[in-house]
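Next up: the structures, one after another.
What follows is calculated from the coordinates using simple rules that are stated; it is not laboratory data. Just so you know, these numbers come straight off a predicted model, no measurement behind them. Cβ atoms are built from the backbone, for glycine too; each structure is taken alone.
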Structure I
């Protein structure tokens, strides 16, 4: 099937978590470490059958990092507030616009709650580009739990293999692929995929290259469909 929808992961894929480090006076890489720590907690909670808002896990991760690195614990609230004001990666608007110009429909499938995801997209100036914003709170589970991807597919109204999940996280690529979606990997930070991760349908070093891979692949698929029908 030719893709008709693209669902983006939000945190770390469209939006840069590095700003969470600013109030703590720490390097930007700490923001990414905090996001990773929050995601591992969320995954463990889902496996254990519990659900808490991602902001709870982010706070715990910030507190731990502050303690480990002797950072200003009084800045935790300010750092957490940055989690809903993460800026888009510089190439994000152009990448999104390229997909829209190719006729694809766009949404966001995030481990954040819907309200938080909406606020982050508004703050980043991206909200008007997306038809759907879908969050973990709607299914009370976190990616890569199959229920999250199934919810995303159901809300698009498309078949799973008509939906592309774009993510900069290997675990999200793996989860989406196992759930039957097409996948697009943004290799910005990870640079190389683990051998156990299913090969993504599309890939690029940043969002712009990944969008170009999707549009080129979609065009080739459509040409192949047209040739078979003539």
Structure II
């Protein structure tokens, strides 16, 4: 007796999509989130989403309705390279401190989500580079950012990224970014830009080309105020 097999596709587990660049990913999920997302804390959200970007250095979002600010994104990257957690440093680079960072700073003007500060803690980034140089088949080239053991320090500013992992495959440096939460409109557009430059930096340090960039998010969302920008 033949037994029929039915496969149910769960749109909340879209982790096998591949895009040429970040703009394609942004436009795809800008369409998918309003249509398939669930109401969640003033957002529409999808859960457990992952996708691959083939050309991570094609990292500018030129979608007309997004009006992405490339100068700001690069300023954020330059701020990360200083490893200075002070939002004043970002203001000095960009010309002003964006409101979102001003709201998250502590009494000393510092934030937890300066990712450069995080990946240089305990010299993580340089140790990862040395690991990759000594063993190009390592599974240990990982940087941690969000740390549940530090949750008491996250009252004002909780890092959105868990970890970044690097793998050499086919003589190129692939990167995986694992996030707990990602706002597609602001967070993804600026984060992917900075992470792709980190991938480029590490690849240059070990003298190979960047490969693919895999982006995984437990909760990827659009705030309700950003849902209909293209109309």
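Taking distance in nm of label points 7 Å out along Cα→Cβ at positions 34 and 58 as the quantity of interest, name the structure among I, II where it is greatest. Ranking I, II on distance in nm of label points 7 Å out along Cα→Cβ at positions 34 and 58, first place is II. The greatest value of Kirkwood radius over Cα pairs in Å, for residues 90-177 alone among structures I, II is that of II.
So if we calculate distance in nm of label points 7 Å out along Cα→Cβ at positions 42 and 138 for every structure here (I, II), which label has the highest result? Write down the numbers at each step before the final one.
Values: I: 1.4; II: 4.2.
Largest value of distance in nm of label points 7 Å out along Cα→Cβ at positions 42 and 138: II.
Comparing FRET efficiency 1/(1 + (r/R0)^6) of positions 26 and 154 (r between Cβ atoms, R0 = 41 Å, to 0.05) across I, II, which structure shows the greatest value? Can you show the working numbers first?
Values: I: 0.55; II: 0.90.
Biggest value here belongs to II.
When distance in nm of label points 7 Å out along Cα→Cβ at positions 98 and 202 is computed across structures I, II, the figure 2.3 traces back to II.
Quick check for you: by relative contact order in percent (Cα under 8 Å, 6 or more apart), which of I, II is greatest? Let's see the in-between values first.
On the way: I: 23; II: 26.
For this comparison of relative contact order in percent (Cα under 8 Å, 6 or more apart), the top structure is II.
Which structure, out of I, II, was helix-only ellipticity at 222 nm (-39500 (n - 2.57) for each DSSP H run of 4 or more, over all residues; to 500) calculated from, if the result is -14000? Computed on structure I.
Of the structures labelled I, II, one was used to calculate mean count of other Cβ atoms within 10 Å over residues 106-113, giving 24.1. Name it.
Values: I: 24.1; II: 15.4.
Among I, II, the structure yielding 24.1 for mean count of other Cβ atoms within 10 Å over residues 106-113 is I.
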